[in-house]
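Take a look at the structures listed below.
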Structure I
């Protein structure tokens, strides 16, 4: 195992612990990678070699870690050659991994009502964030909204957690978050049973409207998903004057800041600059990416 030139990124040969496959060409890959598991934070990602015949690696968000057991868990969807090759990896295979990479979400104690919004392969950072929150404070004030237009990569279940303002027939939740005590609801336009038939931002608005002005001052939004979804989430946060952190999804070559192939235009005050999603992000203040 060698350490990369970046002080907090490690290159490891990770062992495949398990590889679960779900409808919609979605997969959950668990890897034994102790040094990454011990240092990763919500919002971090890894850069993986998908197969020995493919030179360029692929960035994948971290969904869960166990620092004590030394594993990390990744959710990904087959979208091209790299992820198709990765889907063939079997238990005990060795995979070259760089990580953890990127700026993580910042958790602010003065904003205990956290609204987590994840869409598609943007679900993993929300699960990782929820896992971290459950170990540091009371998450009963927070709410997670997960959206997908393909079957969810887990068996949805009816929630026993009552959420004011949410339509009565919107009851589907992610079992893992339910077990952690985090209120969660699922959204889709595909008519899945128990899911909210609409956009994640519409359901978020239902929840925000139940809060008074003092409660809204305790809210912070965290989001990851497709660009169009993040733009809508950013507009919602600006409408309600709520701080919002977004994790961007971007194609990457090196993923360690050397190639500048993943730059985005950022606005800080009146100044525009180009920032690298891999190491300057992937988490940014929403107002710097989606400026009015």
Structure II
């Protein structure tokens, strides 16, 4: 573990409270992890053992997984993940009551700026969880400045959807699908897909985001900040969109990791700094970066 991470990342045995099987090999796992829950911030993640320590054929390498929700008082964290390989396949077989070694919270989260109260949150695929965490954070910390959340997926969304009751200027009349939980929180959301899901925008998240931005005058654009997480190609497109409208943008990068605590430097990316190009570790220097420093 890097020196900068000591005292901020905690190891604990996290008991599985619930483990829900969702469409297309997506899973929602709730873990009792009070130390992580007490300190997690939107954009941080955990490095999770995928099998209970007492099981045979235990996988040695952990997997970095984004945090979607926390309840610091109750001590739980929610993680939404998709089975993509041997590790997440093993994780999907773990049952309530099992305990998993959990290291977290890890990473630098999203930062809210009071001079940018118009927040556009854009999540794609497995990049959706940090956007939900950030939306809930804004609701708690700045209830008078609720964000607008746009999410895209090419497989069924891993949450309950419904026609949104919240009107959003600039949205096509037929684009009404939103996340039910966000609607309950009075946070406007819209969904995108290329698979003709009912009520969804038939196109990319950046296309729908552009319609929203085009509806703002210059005074409005001056107050906008975009926050995004998803595949690298999507994040580059989001950055290009932010640059087109000259608005601030923070992105959370996805990268393969070994140690996830800054020791191995296996997840470094090249970023632009005031002192020139530098190699930064996605795990502890990120995963959240200023978009213009990366692309």
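Every number here is computed from the coordinates shown, using simple stated rules; none is lab data. Please read all numbers here as calculations on a predicted model, not as lab measurements. Cβ atoms are built from the backbone, for glycine too; each structure is taken alone.
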Which of I, II yields 22.0 for mean count of other Cβ atoms within 10 Å over residues 116-123, as computed?
II
Can you tell which of I, II yields 5.6 when mean projected area of the Cα convex hull in nm², for residues 212-275 alone is derived from it?
I
